[in-house]
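Readers should treat all values here as calculations from the given coordinates under stated rules, not as data from a laboratory. Note that the structure is a prediction, hence the values are computed from the model and not measured. Cβ atoms are built from the backbone, for glycine too; each structure is taken alone.
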Structure 1
């Protein structure tokens, strides 16, 4: 029973990271209505940038460990804002009105560029952060075994959950949330009603990018490193998960992603881990088929 509890606790951390990623993805996708592979790239790029900046701050600027981590986080969020701004102005806005299907190819190109930038910046070397806040906090003990989470895991869960909750509340209660729903439903009608659709679009892409950046920073702080291909892996997972949860409802997408994170952790605890991704993708594909059939039946009814 304690082993099962430990797998659930491990899943809570993964669920929080996935939920934050899915929330940001659905936020932007509600307006784009197209696959955005750059979202996973921003996640990995910001996590890797935080590590690179932290290493630079520690080795070159001679900062203390807390100061160098803060410096790395600041640089990562600065790059997230810059990349989101460039994506919104130079990629999404021009293509959305004239050739929306090319957004998939364009964001794949962005993913490759960001992945290669971090690889070249790191000289194709894996840089690692030292373990931080790794003190275990026991939730239950028995028979010499303890179900624990580390302090960094608890902080990550708290920050990711707070970000998703704050984002959902902001969408539900604020004027921006009303404008976002209006533009997501019908951008032309929203424009005729006086909504500044360009401003809503740019702000949405920025908020989605910041969600991805926060998830990347939290993952990098916990794992100590993010591989150069992490952007594609996480981007595809969030694409599938959000498709099952809801492309156009960020809160539901976050809940679906959290359930996926829990299921992934349980699989890793009880079944061969090398088959984990294959089975999880198969499960997501089956759920897409089943939910698609139900939607078709409701539409025909």
Structure 2
């Protein structure tokens, strides 16, 4: 089956510095690097490196062909990635401190200029057994989610960056909502009554993750693999992409959470976001050692 991803694509400008800047403070960065990011691109590459067939639907500026080339080299089908002449590729300013924590400012650019017709066309082949990934960094999430649901596909919605209005717009359609621990609390507080989805995937950083099966009323927990983080940028996207690939593969929830946790653990030991996503062989190796 295929994982379709209506996903953001950003160029990340990463500044490494001793500590995150506080309001009114100026800090000199030690280094600057450029790489591929955006929650959508991160998740597409993560799922592709997990072995899934992934088709990305999104947009970049016309001058940034290297971005599409990078996705393609990672095994992602980029026929649904539009090149918009009058828009800049989305980009992010990322500050990473010596402890691996980060602060991020994003500009949506082409991610928010993608025409609705391009989204509909990009998802035209979706059907039963397929999966749609989406996040809150693009246009037309509700339309995409409704199209995928109507076609019988699974919909995994990363409700981040968290925006309650966006969640309320999309929430009739997802199968699973993926959030971090803080976003989960805001979601529960902002939506009255039971969530109308089958499951909630909650990542909790160093505490691991859990899958809340809202249909069966069962919670499955997974501890984080102990590592020393270098850069936590994209860790949640890594987990979500690997989890989606595991669902597509038909893994049991326990095995799926464990594999996704191993992937995220490897990812945070490397600098960058999309570029730091591990391969299936690397994750299999860490799981084998952990037996």
* Have a look at 1, 2 and say which one yields 31.1 for mean count of other Cβ atoms within 10 Å over residues 18-25, as calculated. => 1
* Structure fact -> Value -1.05, -1.21, -1.31, -1.34 of log10 I(q)/I(0) by the Debye sum over Cα atoms at q = 0.14, 0.17, 0.20, 0.21 Å⁻¹, for residues 58-193 alone was derived from the coordinates of, among 1, 2, structure 1
* Kindly point out which one of 1, 2 the value 1.08 was derived from, the read-out being Cα Rg over 2.2 N^0.38 Å, for residues 202-265 alone. => 2
* A value of -26000 was derived for helix-only ellipticity at 222 nm (-39500 (n - 2.57) for each DSSP H run of 4 or more, over all residues; to 500); which structure in 1, 2 was it taken from? -> 1
* Structure fact -> Ranked by relative contact order in percent (Cα under 8 Å, 6 or more apart), the structure on top of 1, 2 with the greatest value is 1
* Asked: Quick one: distance in nm of label points 7 Å out along Cα→Cβ at positions 10 and 42 came out at 0.8 when computed from one of 1, 2, so which one is it?
  -> 2
* Once distance in nm of label points 7 Å out along Cα→Cβ at positions 90 and 234 is calculated for every structure in 1, 2, which label goes with the largest value? -> 1
* Asked: One of 1, 2 was used to compute P(r) over Cα pairs in 10 Å bins from 0, in percent, and the answer was 6, 26, 34, 23, 9, 2, 0. Which one was it?
  -> 1
* Structure fact -> Value 4.0 of distance in nm of label points 7 Å out along Cα→Cβ at positions 98 and 138 was derived from the coordinates of, among 1, 2, structure 2
